[in-house]
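Have a look at these structures, which come just after this line.
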Structure I
Amino acid sequence: MADLLEKLLGLTIAVFMAGSLLEMGLKLDLQRAGHALRDIRFMVAALFWSFVAGPALAMLLAKGLPLAEPYALGLILLGLAPCAPFVPLLAEKAGADLNYVAAYLLLAALGTLIILPIMIPILAPQLTADSWTIARPLLLFIALPLAVGICVRLVARTVAEKSHPIVKKITGVDIILMLGIVLLLYWRDFLSAVGTYAIGAQILYYCLLAAAAYSLGFGLSREKKNTLALGLCTRNVGAAIAPLLSVSNSDQRATVMCVMAVFITLGVGFAVAYLLGSRNPANKPAHGGG
């Protein structure tokens, strides 16, 4: 029974990754993102916080906190995969610039695809896999679905608009199945994670990184800083899990650490969006004189 559940888990994780990125591609408006992609200051800041400061902070917490090695590995993998596909749902509430959200989604997806295979052998040598072994699932389940979604939107926008709700619903059902299987297989590991700093380390990581990027986003408008904060406090969980699927010797606690991020990054993302939205002047009621 356990073997069957593990095979089903691998299938649902694959569908989750592919579905999330296909959904992103079907909604990604390259024309709207084009202006933001030409904003050098924003792009440099996004690259720095996503792929320099982000992984560095993950390593610092993984080494500095008393985390078991598999949980530390999971945190490092999450640190290399910024920006969840659901960020556009939070953007309007947070007062983020939708054009920059689209650009950051594209930047994060492509950056993760490039950075993960390069950095994992350096930052996580205990995950015994070469760069191609790590890159293969990323290409299959991230790059390909994203490219297909973007191409469909470019060639047949109406088809993309009609297909997106279907893909979103299928992915949503798959996420429920995936989490159900994870609970059946790893409920003991979830309980074991309580009191191990695994949950607290994730929350601390997301909040510290988002707060630092927002506070130190010199020269960026509030809308652009909001975009960075949202992208950095959420994680592309599918991309983080992908390297664990490509090796046979990974500790299941590393997978548990990444799967827990589905709940944690969603909660932190909504909390940050609410906080940023409350600071948005456009969301504050006007007080007229009597």
Structure II
Amino acid sequence: MTTLPAPSAVGRSAPRQRFRRRRAWIGWGFIGPFMAVFALVFLAPIAYSIHLSLFQDRLVGGTSFVGLDNYQRAFEDPQFWSALGRVSLFLAVQVPVMLGIALLVALAIDSGRLYGRNFFRVAIFLPYAVPAVVATLMWGFMYGTRFGLVGNINDTFGVSMPEPLSADLVLASIGNIVTWEFMGYNMLIFYSALRVIPHSLYEAAEIDGAGQWRVITAIKIPAIRGALVIATIFSIIGSFQLFNEPSILQDIAPNAITTHFTPNLYTYSLAFDGQQHNYAATVAIVMGILTMIIAYVVQLRGMRKEK
């Protein structure tokens, strides 16, 4: 014989279920505006780019569906691979140099032995506040051999310095600009992570007789490994997105900076100069996937080492 629940228990469960449903809708009400903006400015452009990459404008027949033909074309495009190799070289050299200098500066400021550390902290971070366009124009003027600082030095001292905007040195010159711009930003990330290290670790190291170098290698750097991983990921993404600096310097050094100097510059040239919007969307998607994979691998390795 089946026993029915007491009326009082049924009466109590119904308001409880309504309360849970109300709480669920309250949560969606809080995150709803963000999800709407996220879908509008992030998901929708990606979906539209994928849609564009599957079509092609033909002289006869108009826009037609081509499937993955644009992706096959991208993987067989020597200009795309040249641009990708150039930013990969830029990443392999510039990112370690920039992060290494930023880490050294952060350790020097955190040590407490640097006189006027507040001034140096603000002064080193200040270039990050300068817009990339202004910074590139400023450095481009200094790089000039006919009207800039390099040219003035050549004329004053009668020397012949290497041309920073030549085809052989322009990538290094752009790396110098990017390092000047973002070293302070990364320094602030490292310095903020150093400031939250428990002082008990320093006291224990002092009791054990550890020197400054031992404190840095055994306490400070392991403690800020998470910040190092984050800064590395941001720098990798920024390197693959390199656009402002070569785009602005292109007018000054047209023979050194081509339309396919970087993948982003190549995409811009395809879309706005060549009117190849479908293929430009394909190149952008391929670069987005490659950037995501490399950043994810770096994150996995950083987390594994941290554990």
Structure III
Amino acid sequence: MGFVIATVNMKGGVGKTTLTINLATCLANNHGKRVLVVDLDAQISATLSLMPPHEFAKVRREKRTLGQLIYKEIKPNSKSKVTIQDVIKPYTCNVEGLDLLPGDIDLYDEYLVSEMLHKKALNEGGRTFSQVWNRFEELLIRSILDPILDDYDFIVLDCAPGYNLLTRSGIVASDFYLLPARPEPLSLVGIQLLERRISKLRESHDSEQILNLRLLGIVFILSGSPLMGRYYKQVMQRVTQDFSAAQLFENRIPMDVNVAKAFDSFMPVVLANPGTAGAKAFMKLTEEFLQKVDNFPPSQPA
């Protein structure tokens, strides 16, 4: 069974998708790993970073997106026969071992979720709505991934910023989480908020999975903001007070316009322009990622 990795930060614009797609591509292309990217963000940035818009439009018309799998979890008696194997796009960017579970701009209907869980709480009698909701949240993403967990070495979840249902369910379903950040004050706030949210998730979801969730590390993706030079040392000092050296990736991604330009070709920079500083940094980061996973102490039974 492979590892499920959530790439997450409460703040947007910190390079979450950029990290997800380049890490996943390096794992498959450079290290021969079987990797699945799962786009849990309704902005579908990961999806459109790995396939052209016309291809996405086609899979959406054919109802071959994550949205259909979520709908089946919300409406288990629906007539839909779409399976996760039907939805996964293999050989993403023509890379063997790199697969994509495309996201959707309409991933789920909050009203349908609330209605379904309200009825479930009424029917089950002894459980409160909150307990029923937490159980659904705990199982949603894990249930979708369960049929293919043994098919991959790594399943990387590109979570939406903020704290919506899919982000929480993705975190609970994961073995590790990666925390991308910018060396800026607001990015630091995103780190602090995430750590508090995960603590609350552990309190509300009394399961072995969430209790064994571990931070693999914080990845700093540098930016060209004028604030960076002014606050960089201050931010880094605050981070090192809250996290151990082992929780911080040594390799950091430099500011490189080629990373952003790669999105125009609908592929990661490590494929579009592998000789650039940004691409080389992601390659080194991937090697460090594998070392961290290999050297991480085994989780303790709940």
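A few comments on the model shown:
- Comparison of I, II, III by FRET efficiency 1/(1 + (r/R0)^6) of positions 145 and 217 (r between Cβ atoms, R0 = 35 Å, to 0.05) - largest value held by: III
- Structures I, II, III were shown, and mean count of other Cβ atoms within 10 Å over residues 81-88 at 25.4 was computed from I.
- helix-only ellipticity at 222 nm (-39500 (n - 2.57) for each DSSP H run of 4 or more, over all residues; to 500) derived as -22500 - corresponding label from I, II, III: II
- Comparison of I, II, III by mean count of other Cβ atoms within 10 Å over residues 65-72 - largest value held by: III
Rule-based calculations on the coordinates, nothing more; no lab input. Values in this document were obtained by computation on a predicted structure and should not be read as measured data. Cβ atoms are built from the backbone, for glycine too; each structure is taken alone.
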